[in-house]
Structure I
Amino acid sequence: MISVKSMNPLLSILNDNRLTRSNFSDWLRNLNVVLNMEALGYILETQAVDPPGEDTSNDQLSTYELWSADDMNVRCYVLASMSNELQKQHENMKSAQEILKNLKELY
């Protein structure tokens with residue numbers, strides 16, 4: 001079954017405007033448009049959810065699982081929308097926030 005998210009026509013914005021070394025500001029603006037449309041913009045704007053501990057409640061576990069799934073989706077959007085060279089430099093980073101922080105330091 002095809003999800004609504006995978007049919008989002010705004011994804012072509014990221015395909016047509018891949019991150020290269022010279023277009024970071026434009027790329028970030030386009031990324032935010034797509035992420036906000038997908039209700040994923042919060043991943044880059046809010047503090048990461050801490051991993052669950054031994055005495056974690058079901059609500060806390062659910063929050064962490066949702067955050068982790070959404071972070072993985074954002075991480076995939078970010079990596080898929082950059083040049084192959086930049087992908088190789090960032091593919092082993094653990095979170096979308098970590099990737100974005102590094103990109104901001106570079107550009």
Structure II
Amino acid sequence: MDTTDEGIKIDEEGEGNVELRFSNVMAMDGGDDGIQVTEQGKGRIEAELKKVSATDNNKYGVKMEQWDVKGEGRSLEEAGRLKIQMLTLSGNGKGDEPGLHNVFVK
């Protein structure tokens with residue numbers, strides 16, 4: 001997939017949660033992040049990635065951010081969770097580790 005933006009983007013900006021399970025997904029050659037998940041406001045991220053690859057994206061292969069207020073240094077809300085089984089990240093512009101804010105890998 002050759003895009004000028006994120007390959008897959010999920011945003012939640014109210015008082016809700018983001019719950020997702022991706023299996024057998026590829027995001028490659030994106031002009032931004034391969035997979036971006038953002039939860040802003042009250043709520044949290046619960047995510048599972050199984051057999052996912054994100055390669056050759058301009059920024060992060062996988063980026064997950066959970067904010068109470070965008071740009072906060074340290075969040076007071078409970079951290080979100082990311083469960084990973086077979087994640088391949090390579091050739092991404094900002095490195096080959098997930099970009100995370102207030103989300104921990106379980």
Structure III
Amino acid sequence: MHTGHHHIHMRERKDKKPKKVVKFIDNLVLYSGFIALIFISHQIWKIFAFQDASGVSGLAWLIFTIHSLILVSYGCLHKSRNIIITYVLFAILDLVVVVGAFLY
């Protein structure tokens with residue numbers, strides 16, 4: 001799951017040099033997205049290594065996939081490469097979990 005992962009929107013900043021708290025939050029968001037991808041990868045490993053998806057909701061992960069694809073389209077609309085790359089990765093990993101959940 002990757003709720004709360006947002007992007008850094010530079011064009012909306014009034015100051016060229018962000019305040020320390022804003023810079024801290026920007027970095028926190030960046031690293032939390034990376035960590036979320038690691039946790040999803042671990043879920044994928046567990047499903048396919050043990051061929052067991054008990055306790056994994058395929059429907060929930062399908063909704064996460066759709067959510068990621070909506071955010072990819074948002075990134076395309078705003079021409080934000082960071083959003084596009086991040087949520088394409090999320091969509092791919094989410095879809096792999098969906099496949100595993102329905103296979104096992």
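For the reader, a short list of remarks on this structure follows.
- Structure responsible for -25000, with helix-only ellipticity at 222 nm (-39500 (n - 2.57) for each DSSP H run of 4 or more, over all residues; to 500) calculated and labels I, II, III on offer: III
- Value 1.3, calculated as distance in nm of label points 7 Å out along Cα→Cβ at positions 56 and 88, assigned to which of I, II, III: II
- Comparing mean projected area of the Cα convex hull in nm² across structures I, II, III, the highest figure is found for I.
Values in this text are rule-based calculations from the coordinates and carry no lab data. Treat the numbers as computed from the prediction; the structure is a model and nothing was measured. Cβ atoms are built from the backbone, for glycine too; each structure is taken alone.
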